[in-house]
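What follows is a set of structures for review.
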Structure I
Amino acid sequence: MGNRIKGSTSLSGLLGYPIKHSKSPMIHNTAFEALNLDHVYLAFEVEDGHLAEALAAMKALNAIGFNMTMPHKHKVVQLLDEVSEEVKIIGSVNTVKNEKGKLIGYNTDGMGFIKALQEDGVDFRDKKIVIAGAGGAARAIAVQLILEGAGEVVMVNRTLSTAEEIVNTIKSSIPSCKARALEMNEAVIKAEAADAAVLVNCTSLGMKETMDQSIVATPDVLHSGLFVADIIYDPPKTRLMSIAEEAGCRTMNGLGMLIWQGAIAFKIWTGQDMPVDLIKKEIFGE
């Protein structure tokens, strides 16, 4: 990348801690350069307790917008001027747009997952979806699936009360939805996946520290018509995905979700479509 920074260049970035490992600067700066947009994207390590100061700085510097990551995605909601409808249900923000000093919060995680599903040709509308885990990503995905027409969402989690809280929040906001919470174990996953179209792993099992672990142990837990999505993208093929492929399932990792949630944020800030195919090729070699 050549030196394209000028006196007119506008700022965007990522606020969180720690974030030095983030791929977001590469993704957004590649897109800005490809479209000849006069913006730059940086990573700002903002420790807990300094979020309000960081938001004031973004306003003062007239940033076009920025992304939020841990540990600030929930706390930032109360500090913004306005939030989107999905944020009111999800309760967390990963994208902020600065509109002439008014900070507006969005959550693009769930829609990023939906776009990745659609890219893989997965029909989820009116279908049953099983989601393992009950963290921020699971909440965003569950809410967006319901909003986009999933027939039923079943959340399974080791701590049942956490999954129940998400389901109750969804039901209070979308009374017509069909959603349940169950305590997670392999027998429950097998029973619930039997008539499901999609199984989504939103737990950390399968990441580098737990590469040899999975939410299921054997292929017979899954049926061949099930689509298995793991939101982990490093490693690119998790233990769950390998087991699912043995069962004859189609699979996807979290790379598509990562790219598409960024692409939706990019559109919010710039009004233009991120060159997704270029990003896949330049950043991830796909």
Structure II
Amino acid sequence: MPLLYFLPPLGAVLIWSGNMTINQLTVGAIAPSSIAFLRWLLALLVLTPFLLPAAWRHRQTIRREWAKLAILGLLGMGLWQGLAYVAAETTSATNMGILAAMVPLLTVLLSALILREAPSLGGTVGGLVALFGVLVLLGRGDPLSLLELEVALGDLLMVVAATCYALYGVMLKRWPLDLPPWVLLYAQVVFAVLFLLPPYLMGPMTPVDGHNVWLILYAGIPASIITTYLWMRAIRQIGASQASIFINLMPLFSALIAMAYLGERIALFHLVGGVLVLAGVLMAQTLTQPLVRRAARSP
């Protein structure tokens, strides 16, 4: 396989990891409800001249599948990033990167529940390993502290956000919509903007200025449009399973970027929790044999 095929997923994960730092920089510069809405509004304005004609040609399918498109837009764009902006107020970019890396594992678990896919050995054992890693991270090195509810709200919100994005991927698989990829994305962006409009109007509505406009630009174009293009290209070239492995690099990239631009320090519990989560995810993706083998039926 040409090495060039690995550049799109690597680039997408690198931009996503940078967005974890952007999430931190939004704290105090722009309200979560404002950037969550404005980033997708910007993406919609940029995409509309190119995709509106195609969307109009597929208007019958969009009208028929509007409820599914709305749910996908809410999960994959509204809640996933909207919750991340709120989480950034009470957790670190390093923690966010580690918890976001749970998406592939959560996808495996939700696929077993929703798509009735048989659980694998790696999915089960890896899930337990990753869960312990998350407990180490949430407990800041002391999982027993969770019994006293000593958990940062931002960490819990990132777990919910990662679950929403994993559910988004599962529902995309469950609902094979008869739309071209870019039209599918465009329709979801439209619904995301509609969902995010009420929280934006209820405020606080942060005015756009020289201090936060570049945050909106990064979130709206590289982290929304360019990553989508790179990820779709990656799935087309190397497949969804191999592409998802690159998400495992998010904790490393997020930590390095946070250290460089935010001055965050890496503690021992970051390393332990991150390694356990990474090990669990890799086990889920590599140990794919069924947990329980069905007995062969005699003819």
Structure III
Amino acid sequence: MKEREARAILFASIEGGSEFWTSEIGSLGAAKVVAQLLKRNYDDKFDKLMNRIQTLNSDEVLSEIRGSGSLFLTPEDIAWPKRLNDLAAAPIGIIAKGDIRALECSALSIVGTRNPTHYGARVAGDFAAGFVDREWVIVSGGAYGIDGAAHKGALAAEGSTIAVLACGVNVNYPAAHERLFHEIVESGLLISEVMPNVHAIPARFLMRNRIIAALGNATIVVEAAFRSGALRTARDAAELFRPVMAVPGPITSPTSEGCHRLIGERVAEVVTSVSDAMEFITTFR
């Protein structure tokens, strides 16, 4: 079995974010891992996975991906975004729908709350537009709130944006963003770590956050609660030694508590404009 075929089988079988399987594939190669799973040479705790592997056919997996109008990218492909290789649990592969040239550009990840104030939504859109004007791509998670404002800001500035989904590329989640996702595909990308028709579950939102962090050359948090997925993305980016920035808000605003926390803990640099952000990224060590 070829590596690409083996990765397709593993991609369809294993939830993203597993450091064990990333290490195993890195050490043995995907084809050897599949062979070992077929022979049931792993611990009994992997019984469910070993049973599933017996039923999968790589041609069927790859055909389903092609049928969604998407590409299956692996680390062996020229188009693979090498920034993902910095992750301890790098993806087995990714499904990309749209213009893969978006992966070649410098990218800014913009994240934040699903329930922003008007101030937060406007700032996210302004930062997205400002970076697009400098020929950067905007990365976010396709969710309501700051994510949506960032994607829309990039598109309004006639730029490119990447939405990293917690579901398959055929699943419009959230449903109200169906039109937005169609617009993103025209000039940017939808990216997913699961098969095209797989629905979102809570754990997949946390797993996709690490991909958002890794795809960005830098990350900006615009409004986030004291505990939130956006903060997890910021910390993931910091662990990858990427520049992390946060936009301050009113000290009385719960939606800015997370940003102030990151700033107070010196995880993030305060930024108040696109020029501030560009200067920090340029001088970051």
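Read the figures in this text as sums done on the coordinates, not as results from a lab. Here the structure is a predicted model, which means the values were calculated and not measured. Cβ atoms are built from the backbone, for glycine too; each structure is taken alone.
Of the structures I, II, III, report the one carrying the highest value of distance in nm of label points 7 Å out along Cα→Cβ at positions 113 and 137.
On the way: I: 0.9; II: 1.8; III: 3.0.
Structure III gives the largest value of distance in nm of label points 7 Å out along Cα→Cβ at positions 113 and 137 among I, II, III.
Where does the value -11000 come from, among I, II, III, when helix-only ellipticity at 222 nm (-39500 (n - 2.57) for each DSSP H run of 4 or more, over all residues; to 500) is the thing being computed? Going through each structure in turn, the value belongs to I. When Cα extents along the principal axes in Å, for residues 25-72 alone is computed across structures I, II, III, the figure 37, 23, 14 traces back to III.
Say we calculate distance in nm of label points 7 Å out along Cα→Cβ at positions 41 and 97 for every structure; which of I, II, III gives the highest result?
Numbers: I: 1.6; II: 3.1; III: 3.7.
Once distance in nm of label points 7 Å out along Cα→Cβ at positions 41 and 97 is tallied for I, II, III, the winner is III.
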